[in-house]
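Derivation of every value follows stated rules applied to the coordinates shown; laboratory data play no part. Nothing here was measured: the structure is a model prediction, and the numbers come from that model.
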Structure P
Amino acid sequence: MAIPKITRAEFVLSVHRPEQLPGPSLPEAAFLGRSNVGKSSLINCLLGRKGLVRVSRRPGCTQALNFYRVNDTWYFVDLPGYGYAQVSRAQQARWGELILDYFETRRSLKAVVFLLDPRRRPEREEIFLWEKLTGWGRTVIPVLTKADKLKAGERAQAAREIAQALGPFGVTAAELVWFSALTHEGRDRLWARLLAALKA
């Protein structure tokens, strides 16, 4: 499946409460991951845009559900990172409630791109989210970011251990998408997985 030519990609709105969500007129792909896992860089790489999604050295900068309209055909939704943010626990709890409600009820959500840092193993937050997403029947695409930082042997070990941790949810090592925003490794493969879900 050929990568689509991105002729238009624009920020639309930030959602802080469920009632602010746009109408479910376009298929959506949401991007989820721990803070500092490289979400912004990955989305920019997919869309061929350098500065559309803000990239920051400080974790926790995404503080809402940020909607980007792509080719007037799909929405990409950048979600707040979990695990670390320079905000209060109360604010993090509000984000969590908003995100879980979005995952459970959003009819136009076709895929969740779940970003994982291959240099660490899935922890309780990841396991909890995988349980919720698979329980709700969501299509989840597991992506291992920052692929350029690992050697071949390190990759093989990371893939085995991450697949083992996510095995109860049907994830195998072959399904893991290695991605590098620096080298563009995995861009074609991830687009193929996204298009299959968005056009389903």
Structure Q
Amino acid sequence: MKKIFQDKDRDWNNYYNAIKDRPPREILIMAADMFEKENPVQMNADRFAIDLGSGTGIDTIELLNRGWKVFSSDKEQKAIDIITGKIKDEHKSRLTTAVAAFDELKLGKADLINAGMSLPFCNPEKFDQVWKNITEAVKPGGRFSGNFFGDKDDWTKFEDMTFHTKDEVRNMFEFFEIEYFHERDEDGESATGEKKHWHVFSVIARKT
């Protein structure tokens, strides 16, 4: 019998406490560095990023620290409250936020859309439209960075999450050049210490 991961009573506090001191995701760092190496003359202040499912905002804050303008969204009000409560005053004018599910967002054009570990939590019935919205929002020459759960991940038991095969992930980037692709397929732990098997595809791709 399938289970629900994101029930209405789920308390995210343990997760937020577990990740509060982690560094920005490596894939976000790599993507941001690619922009700076590709066009070092362009100022980051001219660049706009969307951080989807931003959680406590670690990736959002990294982008703000680099000078980007950032739109940060999460479906949990507490996550957005944490972000707005800890950013520096001088960064506040470059941050906008929204409390909304993926399918409720109207995405503007962006140089970078980052989905650190959030898209697997999209309702599978809504994923295709959400992904279409994402691909249309990335500017030509812009990038997507993010992670997808594979079909061998332990959490496939949850029916309210989205999983993909390797071929499915690659096929999603029809209008992109994949610049980085990594598959993680190993036993480990969740952020809160739960033993689990991870099957994750990490992708950076540039819109053609």
Structure R
Amino acid sequence: MRGCKTPAVHDTTTRTALRLQYLTIAWNVGEAFLTIGLGIAAASLALIAFGTDSIIELFASGVVVWHLRRGDDGMTGRALRLLGSSFAVLALVLGSAAIRDLATGRVADASPWGIAYLGATALVMTGLGITKRKAGKELGSPPLSREGDLTLLDGALAFGTLIGLSLNALAGWWWADPAAALLVAVVAVNEAREAFEEAGAHTDTG
């Protein structure tokens, strides 16, 4: 916790961080239902995987809300381990599904609505991720900063999925869809490793 922060400023930043988390949760609830539904309709791995990512992000946001509302650092290590597990599950889901589709050559149908929604999501999640990382640094909250990384990864997945679906629709590059998911899986593995390493530097007291 930064010593230059007065209690009033700290409380204001905490309330802002909680509002960001609630906004992320609300967005991801709608996102999960919409993208998984569109993905099933279009047989698109990337859209289904994106909806799965939304569910994982819901869990991660819940972890950070729990940690912020505690108002102390006593469980920082546990929160970071839970976030690391979120990254690991995301990597497993995306990686296994992407490898399967690349091996079988399954082709996803074009999804214009999915492409449009992904464009909006890429902007929203990137903005939320940057803001949460900033708030995490101001509060001295590693879990909030790390969850901001997950939100940024969500935005990157939206952008990568958007490119993959667009290339499939316009150029017939069927492999671009699972390749986008596989790339995000690789990034998620590294994020999981860093979260677990950071957790090792904290000793839980509660």
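Can you tell which of P, Q, R yields -7500 when helix-only ellipticity at 222 nm (-39500 (n - 2.57) for each DSSP H run of 4 or more, over all residues; to 500) is derived from it? It was calculated from structure Q. As an exercise: relative contact order in percent (Cα under 8 Å, 6 or more apart), calculated from one structure in P, Q, R, equals 29. Which structure is it? Traced to structure R.
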